[in-house]
Structure P
Amino acid sequence: MAETPLIDTHSHIFDTAFEPDRPQVVKRALEAGVCLQLMPNIDLSTVPALLSTAEQHPCCLPMLGLHPTSVGQNFEHELDALEHIIPQHKFYGIGEIGIDLYWDTSLKALQEEAFRIQLRWAKRTGLPVSIHVRSSFNEVLRVIDSEHDSRLAGVFHCFGGTVEQYHHIADYGTFMVGLGGVATYKNGGFDKIAPIIDPNIMLLETDAPYLAPTPMRGKRNEPAYLEYTAAHLAKALHIAPAELKRITTQNAIRLFGLPPTTLHNA
């Protein structure tokens, strides 16, 4: 029986960091068993590269959204432009969206409003959301609490929250947690979540070119490195690696509405 492929649910393969060798990076990913990459957008300026990458590499599937660190005083104009793009192409999610208060808290209100607007896009279109949280867990959860219903589903990208925050997410019943390189770090915090996490709401991701997993930490991350994260998580959860791959791949198929044949056609 063929080994279950992996799905990288958060890859910025369209980033300029991959301009010199993107075809080779995609090839290495496929050779490593990563059959699909979900690509969350950053802002209006990255849409051409996003769509071009998706066209050139059918295994790279685009999402559309406005990253919280790209939210500025004219965010409504940018959101209007992005919203008009949604029906023009096949997108697999709304993202990367959320709230980031790590560098600057002065735009908190604008980020919250942009986040809320895009959550409503997701409910209207039936697309899942890819949520960015940095120094903002309480703020993000408060917005989702006020917007959540059965139409709102998605993933908390690069999950690094507390046990209580994990339970809050799991209680929604429609959200998953994305685990990548940080989960392999000695002080990444995954050891606190491992005893309670439900594998059925876990997704694998790289966040390439950022946050390479151990033992590649410090290097440019790429989707082929997803294998290291999968192996680390399987060991931490006392699950056979093949079973972890099967579960997380099926989770990705379910959340992003991917037809199973997509795995074979990538």
Structure Q
Amino acid sequence: MNEEIILEATGLTKEFRGFVAVKNVDLRVRRNTIHALIGPNGAGKTTCFNLLTHFLVPTAGRIVFKGRDITGSSPARIARMGLARSFQISAVFPHLSVRENVRVALQRRLGNSFHFWRSERVLDKLDAAALKLVADVGLSAFAELPAVELPYGRKRALEIATTLALDPEMMLLDEPMAGLGQEDIKRIAALIRAVAKDRTVLMVEHNMSVVADLSDTITVLARGEVLAEGPYATVSKHPAVIEAYVGTDAAAGHGGGHD
């Protein structure tokens, strides 16, 4: 495996009772890049994401992360290896504060979450690290607010902070802009760009201007298969890609939504 490739999927296939949701997908994600997975509704993006993190087990194919075959590994083990998915631990405890949520995520990284609960010193140290992460994602003003009371767009920033607390080498973000207003989109896009300076990001995203703005490489899926891959400028002009989007949007009444 090329040293530059951090995640590689080969022949990834998922069948549900005779329906093939993902068919023979090859995906190679380069280290320290932002890679977007896009496609019209029902293209298989979310299924593909679920296969990469083993929330679903592939019918066929293999997945290699940092040179190691992770096909068949548990989601928890994959996260420990440095591949973390944003919603896995999003807003775990709605009634804990923003700082406490990030602190819980930091404790997870240390293994047994609660074996040192008596040690004030350890908790104080974690508090400092938690507050730094809270500041990094622009939530300092909300640090003591219960997660449940956060404005919607800020919840996304908290999800990213709790994912960053696991210190992953690679982050998978599932539709980070879904449901956000223009201001929040700008803020979260800037956050993703900052996060990607020293790690790899793979994201499923519907917002094309965000994809164009952030992504180094784009993989387009349609009907479970890879239709095209490359930088946005190339992919957006690809006749098959234009056809897939125009065709399905016309048929589906131009919906956003999920797979």
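Quick note: the coordinates plus some simple rules give every number you see, no bench work behind them. For clarity, every value in this text was computed on a predicted model and none was experimentally measured. Cβ atoms are built from the backbone, for glycine too; each structure is taken alone.
What the table below lists for this structure:
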{"quantity": "Comparison of P, Q - label where mean count of other Cβ atoms within 10 Å over residues 168-175 is highest", "calculated": "Q"}
{"quantity": "Which of P, Q leads on distance in nm of label points 7 Å out along Cα→Cβ at positions 16 and 216, largest value", "calculated": "Q"}
{"quantity": "Computed 0.05 for FRET efficiency 1/(1 + (r/R0)^6) of positions 72 and 240 (r between Cβ atoms, R0 = 30 Å, to 0.05) - originating structure among P, Q", "calculated": "P"}
{"quantity": "Highest-scoring label, criterion being Kirkwood radius over Cα pairs in Å, among P, Q", "calculated": "Q"}
{"quantity": "Top of P, Q by Cα Rg over 2.2 N^0.38 Å, for residues 56-127 alone, largest first", "calculated": "Q"}
{"quantity": "Structure from which 2.7 was derived, distance in nm of label points 7 Å out along Cα→Cβ at positions 40 and 152, options P, Q", "calculated": "Q"}
{"quantity": "Distance in nm of label points 7 Å out along Cα→Cβ at positions 144 and 200 from the coordinates reads 1.8; which among P, Q", "calculated": "P"}
{"quantity": "Structure from which 27.6 was derived, mean count of other Cβ atoms within 10 Å over residues 8-15, options P, Q", "calculated": "P"}
{"quantity": "Comparison of P, Q - label where relative contact order in percent (Cα under 8 Å, 6 or more apart) is highest", "calculated": "Q"}
{"quantity": "Which of P, Q yields 44, 28, 19 [Cα extents along the principal axes in Å, for residues 104-191 alone, calculated]", "calculated": "Q"}
